[in-house]
Structure 1
Amino acid sequence: MKHQYRVLAVALAGAVALGAAGILRADEVLIRGAKVHTVSERGTLDRADVLVRDGLIAAVGSGLVAGAGATVVDAQGRSLTPGLFGGITALGIEEVEQEPSTVDRSTVYGDGGHGGGFEPRPEFDVTVAYNPGSVAIGVNRVEGITFAMVAPTALPDGTMFAGQGALARLDDQPDPFVAGSRTLFVDLGANATASSGKSRAAQFMLIEQATRESRPGTPPRDGDLRLLTPTGREVLARYLAGGRIAFSVERAADIRQVLAWSERNGVRPVIVGGAQAWQVAPLLAKAHVPVVLDPLVDLPGTFDQLGASMENAALLHRAGVPITFAHFVAPTANARKVRQAAGVAVAHGLPWDAALTALTATPAEVFGAGKELGRIAPGYAADLVLWSGDPLEVTTVAEQVWIGGRPQSMRSRQSELRDRYLPHAPKSGGM
């Protein structure tokens, strides 16, 4: 077994080195003899091959043949999955959370004359600040995270309208954002009361006013105080015309209000957080509204989370609610921990295959990339991860990551620092 592991490691290292040196382009790759978790109707295939050509999956099956000059990787029965979703993060727009000059995920405009720090600016778009060379991206990518929602974060003294984000593939491309994935983020509940007159009722009042302002054919009346800028009205109008709005909300009562508002306005809502979502699972399932949750939230951090349960994911899945995962504690640095969160959900009743789907195909579908990412099937992007063992076990490591068929470096700043400062192992016969 040790010999087989060395053979695989040498093959992978050679493929990465050749790609990095520009000697061999990653136009065609054959991964042979893997346990392929397709996350499709084909299920899991033992000892199957995956052929990658021009950044896309060309074929999945047995006995596949690659062209001359292709990179061939012998997986030796190890698990191959689609690249994993890193959740809702600030990857690429936040480097060091405690250093303001490196944080571009939120903004405060002042009270704009409305009091309480509330000046809704839905036009705020964090994607223009994205840095593909961020150290945090590499740290998460080496652990199998290949795409994530790069999103703004509302500050307690800011506004409920956090702004816009989009789905990014975490390679080194300068424009990594997936077409059709743009999402508006709105923060509700206890975290937003400081910016809305200390009342949830005021939050929905202000959202209703912003909605009316953005509707075509509703000119201001004399003396009206406008909440939105002209650009803000244009942006919100686009989302009100069938766009996707992610609501950060925890309480079951607030989720009901979000569902009612979304139905009235023809909006596609996504619930983010949803500690008490299991309490309204039938309503969510009926409305086909997905929930982005953290299975590690098992105790109430706020009064909004009094109904937190480690069975949240299992109960929502059983009711037919689409779910996906995120890690809400330091989500940028810890995006990679969604794998651990998925394993915890499995330990509390979620089927294993459903957990993997929640890390791959479901987030792609929720955020508009369902025909491009999240599955191992012909025509999908060749964003793949080869694992040392069960992908949902914390002791398992990603042995190789591909994005668009290109092998990614399996070193990060953390491994560089480890190798620089960790004392070398003592030589035989000495200390």
Structure 2
Amino acid sequence: MKVLILSINYWPEVTGIGAFTTCRAEYLAAAGHEVEVCTTFPYYPEWKVAPGYDGKLIATEELNGVKIYRSYAYIPKVVTSIKRILHEGSFIATCLIHALMRKRPDVLLVVSPPLGLAMNAILLSRLWRIPYVFDVEDLQPDSAAELSMLPSWALQILYKVEKAAYRHAALVSTLTNGMRDRIVSKGIPVAKVVLFEPRVDESLAELGPDDGSAFKERFGLAGKFLATHSGNMGVKQGLDVIVDAAKLSRGDESLVFLLVGSGAARERIQSRVAAHGLTNVRFLPLLEAAEFRGLLAASDVCLVTQQKTVSDIVFPSKVVTYLAAGRPVIASVNSGGEVAQAIKESGAGKIVAPEDGEALLSAIRDMQASSLREYGQNARTYANRRWSSARVLGHLERCLSLATKSSMSLPAQEGGSE
């Protein structure tokens, strides 16, 4: 099977869509399929083209059996709604040109966002007379509406594009049962929408206390209780709740909040921490793989935070990583959402109200006073059962293979909570 993947994010990006897509592409290549990826140059979550890639318009690479074709996209220094539209639009245009230069594949796997890649999918699908699978990592129109990011006329356009994307796809895939239900509620047949869940990194089971001790020594954190947030620092993450909790605990030298990563909100959060003179909040940039593993091992609790307005169906990939690493989790999220459900089912931690710094700090205090071993064991057991690579990626491969045979019925879903 020859698979062409269209995705704005890919290796060496280590968070979010880039990590998901890389893992899936490399699995398919290792299984003997011919895999090509049309993407842009790595920029996320820093919103800055990575060193070694800047100044280029196109590039070709190969990694772990996957051929990677990169094309230019406009990367704004400051992300606004208009600039994001220009960013996505520029990639959609250059990606289409690059895709047209490839030989005809058997199936397209098109990753959204950006939602506009659906236009490329429809065009290429008709031109080559092949099916496409539309992989929804974020319900972009719904998210924009909930956060009031776009005017009504722009939202109407997005919803029309979304409708066309789903209607013409051989298969629509998404991350969680909640997202699947939302897509089905838009009038898409149940049998057409499947789960392509995130998968665990099984090597995280090898993390031990020595890894954590070495990390704490290296960064001057020995003897501290670490409450860690890692990954994208954007608007939806609602990181002000961590600053609020840090203000309430500023006299406690044993507790440190460690924020690791980058994103559109990082400078504002740093400025707020500085304005309050908080010495119990530390910032680190995105870490290389070895240091990130040390971070996980060193974290006493990991934090997942979201704004109140964030949809209940949003499910950050960091949740899977934290649980796979056996880390206790405190989730400052809506109690009825996908993240809260996973934490409840796993017994891996606590859920508190979003944007409530006092509640977050209270949960951390409870964790400090209790044994964390059981939380960690529950986390790892749940992650390995629900998101094992063999289960999740095997299902992906089977669905793509079946999508190439239009006369065959597609499985409605495989996976989900147990």
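Could you figure out which one of 1, 2 the value 65, 42, 40 for Cα extents along the principal axes in Å was computed from? Answer for the origin of the read-out: 2. Computing FRET efficiency 1/(1 + (r/R0)^6) of positions 152 and 200 (r between Cβ atoms, R0 = 35 Å, to 0.05) across structures 1, 2 gives 0.95 for structure 1. Largest in percent of Cα pairs over 19 Å apart, for residues 48-103 alone among the labelled structures 1, 2 is structure 1.
Taking -13000 as the value of helix-only ellipticity at 222 nm (-39500 (n - 2.57) for each DSSP H run of 4 or more, over all residues; to 500) derived from one of the structures shown (1, 2), identify that structure. Structure 2 accounts for this read-out. In terms of distance in nm of label points 7 Å out along Cα→Cβ at positions 216 and 256, the structure with the greatest value among 1, 2 is 1. Source structure of the calculated read-out (Rg and Dmax of the Cα atoms in Å, for residues 96-247 alone, 20.9, 61) within 1, 2: 2. Comparison across structures 1, 2 (criterion: relative contact order in percent (Cα under 8 Å, 6 or more apart)) gives the highest value for 1.
On FRET efficiency 1/(1 + (r/R0)^6) of positions 40 and 344 (r between Cβ atoms, R0 = 41 Å, to 0.05), which of the structures labelled 1, 2 is highest?
Working: 1: 0.95; 2: 0.60.
Structure 1 comes out on top.
In this comparison of 1, 2, the computed figure 3.7 for distance in nm of label points 7 Å out along Cα→Cβ at positions 72 and 272 is attributed to 2.
Quick note: the coordinates plus some simple rules give every number you see, no bench work behind them. Just so it is clear, the model here is predicted, and its values are computed rather than measured. Cβ atoms are built from the backbone, for glycine too; each structure is taken alone.
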